[in-house]
Structure I
Amino acid sequence: MQKIMLMFPGQGSQYVGMGKDLYEKYPAAKNIIEMLGADLKKIMFEGTEEDLKNTQNAQPAIFAASMACFEILKQSADLNKFEIITAGHSLGEYSAMCAAGIFNFQDGLSMVKARGGFIQKASEQNPGTMAAILGLDKDIVVNICAQASQTGVCDAVNFNSPGQIVISGSAEAVQKAVQLAQDQGASKAIVLNVSGPFHSKLMTPASEMMKEELNKYEFNNPVYPVITNCDAQITKDVSNIKEKLAKQINNSVKWDASILNAIADGAGLFIEIGPQRVLSGLMRRIDKTKKVLNIEDLASLEKTLKELNQ
């Protein structure tokens with residue numbers, strides 16, 4: 001039985017108009033996107049990039065766009081003939097868990113909206129920024145962050161692929177780390193246009209609020225194993241999933257390790273489900289021998305279904 005990994009993108013992959021052609025053609029996609037409410041749907045389909053980029057809009061919109069794609073996939077392909085494993089990058093972890101049946105879309109949407117609000121609040125209380133460091137080894141970047149931490153919080157937070165690491169923290173410390181990375185010969189070290197120091201220790205208030213929020217929901221054991229961000233481990237039962245979701249907010253996303261663990265577990269085909277192809281791009285840097293498909297619009301859906309229904 002072929003093993004497939006379904007990958008779900010996180011914040012930053014949003015764009016105005018995402019999911020619109022699927023919404024217009026498939027009732028399953030329409031039902032999901034309608035649950036966002038008229039205001040957010042309007043921002044998602046016709047708003048400005050600036051409005052959609054706002055954390056409180058971007059997170060539920062990406063979650064809905066991704067789950068709309070997944071619902072169509074579920075209805076259009078016989079997934080029972082594959083062994084499936086899921087993972088999502090940061091916010092995408094909620095899509096991965098929803099796809100794995102841990103909670104339903106309605107509950108997932110409530111959690112994601114709350115999460116976006118908590119992160120926004122923590123970003124206002126503890127302002128900061130993030131930067132991408134390209135072309136340096138993990139150990140060097142971690143060491144640079146330790147040096148920059150003398151000026152404030154600076155954490156290595158997204159281990160995306162070999163030679164691509166995102167750091168996060170207070171503006172001064174991140175700026176210092178960028179300078180140190182350039183001195184060490186990074187091929188690129190740039191401050192990102194983000195609204196907060198995501199995944200750093202400065203997000204601890206959001207993590208604590210999320211921990212309380214998650215207690216309001218009933219979780220089921222996953223139908224498919226999920227690889228979790230904070231430890232890159234294959235998770236098959238529900239016992240510590242709430243703890244991991246809260247921890248994810250102020251801890252690093254171990255994405256490259258998650259993908260390598262999926263490959264070690266036998267995954268041979270990877271499908272990115274949701275807007276853009278950010279994770280597909282990272283996949284090529286992690287292991288370019290693996291086949292990667294995606295579903296974000298009618299054209300990519302058609303291509304992926306053709307492949308799966310052979």
Structure II
Amino acid sequence: MNQLSIRHLTGIRGLTRNDLDLIFQTAKGFKEVINRPIKKVPSLRDITIANLFFENSTRTRLSFELAEKRLSADVVNFSAGSSSVKKGETLVDTVNNILAMKVDLVVIRHPHPGAPDFLARKLDTVVVNAGDGTHEHPTQALLDAFSLLERLGDLEGKNVAIVGDIRHSRVAISNILCLKLMGANVRVCGPKTLIPKHIQTLGVEVSHDLDETLLWCDVANMLRIQLERQERGSVPYFPSLREYAMQYGLNNERMNRIDRPITIMHPGPINRGVEITSDVADSAHSIILDQVENGVAIRMAVLYLLTAKG
């Protein structure tokens with residue numbers, strides 16, 4: 001089977017294990033392409049893709065744009081900050097106006113959870129979620145899993161810890177769903193204030209002890225503290241960044257207490273010295289730069305497979 005079971009990628013929910021295998025196999029081929037002297041293929045020639053970013057982004061937007069150009073697609077970039085959205089135009093009006101320009105696929109990042117699903121129901125075009133609020137970020141989860149497969153070979157039975165600001169992280173939710181689908185054991189770790197209630201319903205363990213979690217895990221995915229998503233004027237989720245770093249920051253001292261190698265990940269951008277120190281982020285244990293490179297290959301695979309299905 002060489003087709004996805006879905007028409008849109010609005011989240012990891014709805015994907016099958018066969019879908020994951022197909023995406024990873026396709027990404028493997030595209031990774032070979034982007035490491036060649038000539039990095040472009042004509043796979044999406046005459047396809048027009050609109051990148052709709054209603055929320056600030058650098059890494060994800062550039063990764064999608066590079067993936068699209070590597071596939072020879074025509075690319076339209078839209079930024080809400082310089083658009084008619086500021087004049088009161090609705091999300092559907094904005095997208096309909098863009099689709100009237102004969103766009104074949106929409107990549108959307110939006111601050112409101114569910115916006116990509118809403119568009120997928122309203123529009124007769126392919127929709128890819130590039131992050132919606134604190135809900136999901138499916139391509140990040142796919143590139144994380146792909147990077148782990150390259151390092152570990154298989155995720156069945158592996159212990160993966162996701163550490164940090166779980167409450168405000170769309171990366172955490174998508175990663176949990178993807179890793180569980182691949183047979184991994186998942187534990188979230190962080191202060192009680194940053195762990196959502198009922199997170200166990202997703203089939204994960206919960207811990208508030210980083211040192212014990214590091215002894216348990218094969219992989220530690222360190223998440224950024226998302227100060228911009230924490231409610232202004234509310235009671236702080238932790239006393240200070242310094243205290244958070246002492247309790248939940250990954251450093252060489254902690255790594256040296258572990259009697260076996262573990263794999264270190266981070267979805268970026270990194271707050272060096274808070275959730276992870278530079279010596280750990282840049283160490284041989286880290287696959288952070290592999291994640292960045294694999295992001296382009298995974299997004300090429302997703303765009304190619306969804307456009308072929310669309």
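Summary of computed values
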quantity	calculated
If helix-only ellipticity at 222 nm (-39500 (n - 2.57) for each DSSP H run of 4 or more, over all residues; to 500) is computed and equals -15000, the structure in I, II	I
Per mean count of other Cβ atoms within 10 Å over residues 194-201, the highest-valued of structures I, II	I
Parent structure of the calculated result 19.4, 59, given that Rg and Dmax of the Cα atoms in Å is the read-out and I, II the choices	II
If distance in nm of label points 7 Å out along Cα→Cβ at positions 58 and 258 is computed and equals 1.6, the structure in I, II	I
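Where a number appears in this text, it was derived from the coordinates with a stated rule and is not lab data. Given the structure is predicted, the values throughout are model-derived calculations rather than measurements. Cβ atoms are built from the backbone, for glycine too; each structure is taken alone.
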